[in-house]
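Trainee: Read through the structures below before going on.
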Structure 1
Amino acid sequence: MLRMRAASLADYRLRTRDGREEYGLAATSLELRGNVTLYLTKFSGCIEGLLCVTFSPDGLPAPPVIPPFVFMTRVSAEQALVTSDLIVTDGLRLEAS
């Protein structure tokens with residue numbers, strides 16, 4: 001679980017499977033504001049584009065304290081739930097295959 005005041009995501013993509021079909025939600029940008037909580041089963045990315053890490057139950061535990069501002073690239077997460085006071089999006093698309 002990660003808590004923060006805000007998160008800005010570019011080229012957001014969410015994939016889920018319900019039986020055989022795969023569904024997707026995509027957005028050019030996704031802004032989460034207010035009391036943002038991410039419930040994740042796995043999280044990886046590169047801090048400041050330099051140090052790439054993966055946090056998971058089988059790997060590194062999440063650090064107890066995270067600096068007030070962290071810029072990450074190549075972020076990938078297996079998310080179970082996201083809650084936020086406000087979600088603002090641009091270029092929202094729904095997909096099915």
Structure 2
Amino acid sequence: MTPDGRYFVVRGRLWRMSDPALQADRREQLVKELMAARRKVGAMWRAGDEGGESAVHEAVDRAKRALGERGPVWWHDGAPDLNRHMARTTPSADWYAGPGCQ
């Protein structure tokens with residue numbers, strides 16, 4: 001997790017964290033919805049069913065937006081959204097280049 005708590009890093013790329021202001025029970029429910037939608041996407045992909053895939057992707061998007069992982073940022077200091085940027089090209093570059101980050 002980046003020092004500001006806004007992102008985690010996977011293969012050098014920043015991914016936005018969920019909004020820490022969400023109540024635990026709400027976050028748990030949204031994560032359950034997200035994982036159920038992702039399982040449906042996988043099942044449809046394995047079955048070669050592309051017909052309803054759009055609706056299932058929309059369910060994933062809705063859950064991620066409600067979690068704060070997409071859409072408007074959940075912080076209020078005016079910092080830009082660096083979701084999906086490479087960590088080495090962001091203000092977190094020095095932190096990422098440090099020990100234990102790679």
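Trainee: Which structure, out of 1, 2, was helix-only ellipticity at 222 nm (-39500 (n - 2.57) for each DSSP H run of 4 or more, over all residues; to 500) calculated from, if the result is -14000?
Mentor: Answer by label: 2.
Trainee: Identify which of structures 1, 2 gives the largest calculated value of Rg/Rh (Cα atoms, Kirkwood Rh).
Mentor: 2
Each reported figure results from applying straightforward, stated rules to the coordinates on display, with no laboratory input. In this text, all values refer to a predicted model and were calculated from it rather than measured experimentally.
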